[in-house]
Structure P
Amino acid sequence: MSVRYVVVVAKKDERVDGPDDAEIVITVPLVDAAADDFDPTVAFMRGKLKAVGHSGQILDLLKSGEAATALAALVAAA
């Protein structure tokens, strides 16, 4: 399973990790991802984190903490 993480900084300005042809694409605005209390699972349920792909695999990524780690790395990359 391949995953692409996208943190949107501004219009046409994104931080990306993962292949272009990924099976799952997770997108979140930088404003939300950089918040102290950011939790990808909560953001997904509130509609702030968008995900495309197989929903079972998406939920597994969120549950495992892999998505949180990858998104935190993109936020830290300045």
Structure Q
Amino acid sequence: MDVDNLIEMANRIGEFFDSMPDRAEAVDSVADHIRRFWEPRMRLAILAALDDPEASAAMEPIVREALDLHRADLQPKTAPA
């Protein structure tokens, strides 16, 4: 999975929602978009990138905030045993 491409995609999402007047709603919207439209492997990769200082430095602030705040919701659900 190309993490740089995922960061670029997340940044575009963040830039779109960053224009919203309500910052909390914008942050929630970034996370909701990623949760709803990104497959589990993509979400795992972007969350791993959040923990990498070099990769996370390339993220827009709204993206970092959304991923950090909604980390638990963005984790893929495990299949029941």
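Since every read-out is calculated from the coordinates, none of them should be taken as a lab result. In this text, all values refer to a predicted model and were calculated from it rather than measured experimentally.
Given 31 as the derived value for relative contact order in percent (Cα under 8 Å, 6 or more apart), which of the supplied structures P, Q does it correspond to? Source structure for this number: P.
From which structure (P, Q) was helix-only ellipticity at 222 nm (-39500 (n - 2.57) for each DSSP H run of 4 or more, over all residues; to 500) calculated, if the value obtained is -21500? Traced to structure Q.
When Rg/Rh (Cα atoms, Kirkwood Rh) is computed across structures P, Q, the figure 0.92 traces back to P.
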